[in-house]
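Any read-out appearing in this document is the output of simple, stated calculations on the displayed coordinates, not a laboratory observation. Given the structure is predicted, the values throughout are model-derived calculations rather than measurements. Cβ atoms are built from the backbone, for glycine too; each structure is taken alone.
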Structure P
Amino acid sequence: MKVLVTGSTGFVGRHVVPRLLERGHAVVAVARDETRARTFAWFDAVRFVACDVQRALGDSLELFDKPDAVIHLAWPGLPNYGSLIHFEENLPAAYRFLKSLVEGGVDHLLVTGTCFEYGMQSGPLTEGRLTEPANPYGLAKDTLRKFLESLQKDCPFTLQWARLFYMYGPGQHASSLLAQLDRAIDSGERNFNMSGGEQLRDYLRVEDVALRLVSLLEHPDCSGAVNICSGEPISVRSLVERHLAKRGIDVQLNLGYYPYPDFEPMAFWGDGSKYASHCQNV
């Protein structure tokens, strides 16, 4: 099928595009910066459209060559989860864009959400839990999902809402934990400042996230909210220690240097049984 991927040069998108191509899908890759897009090996294998989807309306279906399905990843302003831009600008722009596609005839949307939709709830999180977002990013994503579910009543279409948990790997933001750790290692630092590290989280390599998103797209019967997660809690300290061991480096961890974040509980992870029961990795 022909798949439109927004945010194609972002952390997740750069990995999703080649997975789609490997599976034989035609890809229309969208991002704002064509110069950046040309640095990826997949560039010549896709139809690339330089476009800001926050403003793409009207003739967008013609511009995007009438895709069969959409993977919507684009979302400015990350990783500043507390910025008001998420619900003041991103939320209405994303809804207008996706609504224009649906009204134009696209009947399959896969949109990425976030584990922050669950808010301050602890323990294993299932898709059936009530959402209680505690920051602007989670609130905006959760509201977009509700808007699209309401739109389905007037314009029936398949909606897959992929709730992403924590990711790491090539292309991660410079401010992310492991990216900071790698910089400290590469610069020869012998100490690394971090929180106490006892918080439990759910981590997946971004390559695995991309595989699961493509598999989910290929299983439209798995609709609604779907956790994209490992289902296995790991402490942040253990994650850091494993990374150090993988790199064969001995760095002293300055535990407790930073306070624990106040916008997430100490222990939460995803329940991935819905995905597992419907999909298989590509």
Structure Q
Amino acid sequence: MLVTIDLHVHSTASDGTLPPAGVVRAAHAAGVTALALTDHDTTAGVAEAVAAARETGIQLVPGVELNTDRSRGEVHILGYLIPLEDGAFQELLARRRGARVRRGEAMVRRLQELGFDITFEHVRRIAGDGAITRPHVARALMETGGVPSVAEAFGRYLYTGGPAYVPHEPFTPVDAVQAVLAAGGVPVLAHPGRLEDEAIIPELVEAGLQGLECYYPEHSPADTRRFLALAAKYDLVVTGGTDFHGPGSTGDRAIGSVSAPSSAVDALYERQTRLARAGS
């Protein structure tokens, strides 16, 4: 039996274009056997995804993606298997979403200063109940006629360091790793091939990093081999996923088109058990 495991997907709970149940149905149609919903700074879509997964027979792994900033670009930490009822972690996520609102407002102000007829109310309507992200600002800019596409919004104004880019409020990759560990989850470094400085990986391992997303659409075969070697060196769980955001999203990828190893889900649960024993 072919096993396809996608451990990095997004829904309308953050910046995806499909609702959580729709993501699960798309995964099922694509032959995905195990799926992790990893929305930015929220687990609000997990319960809906779990219910849909029961109906389709997909194994659903609860997850979240924490966005962090450092002096040389963003670093994203995936958190797996965190109990949804963990109050301290949910409070952290609420603070991060509040910071996203402030960041979105600041980006809109910069775009207004550049002469664009865009409002934050428009961004909020696009985001709905989801955590506000740059793609929401990009869509608002497109819908008001400022640019012809979301891709151009990023390419001209919202890229990291761009004229309308605003960094996240202070929250470091080490902070994110330690928050996931404190909540009883398994922290994994997302898309390491997008790092501006891979020297951060040993620092994160020292902080408690437990996994590395070695399989990712933007990784070349050489990238994948290098990250697999690092995972072996530091005893990290090897994961993978598409970073699927749904139809119409920037850089859309087919869900399940990149798979984690068949052992990845079991390895995450085993690592969670190991961490719990070490902390008891």
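When helix-only ellipticity at 222 nm (-39500 (n - 2.57) for each DSSP H run of 4 or more, over all residues; to 500) is computed for each of P, Q, which one produces -13000? Corresponding structure: Q. Computing Cα extents along the principal axes in Å across structures P, Q gives 56, 42, 37 for structure P.
Comparing mean projected area of the Cα convex hull in nm², for residues 182-261 alone across structures P, Q, the highest figure comes from P.
Can you say which of P, Q returns 23 when relative contact order in percent (Cα under 8 Å, 6 or more apart) is computed? Label of the source structure: Q.
Starting from the value 18.5: which structure in P, Q was mean count of other Cβ atoms within 10 Å over residues 86-93 calculated from? Matching structure: P.
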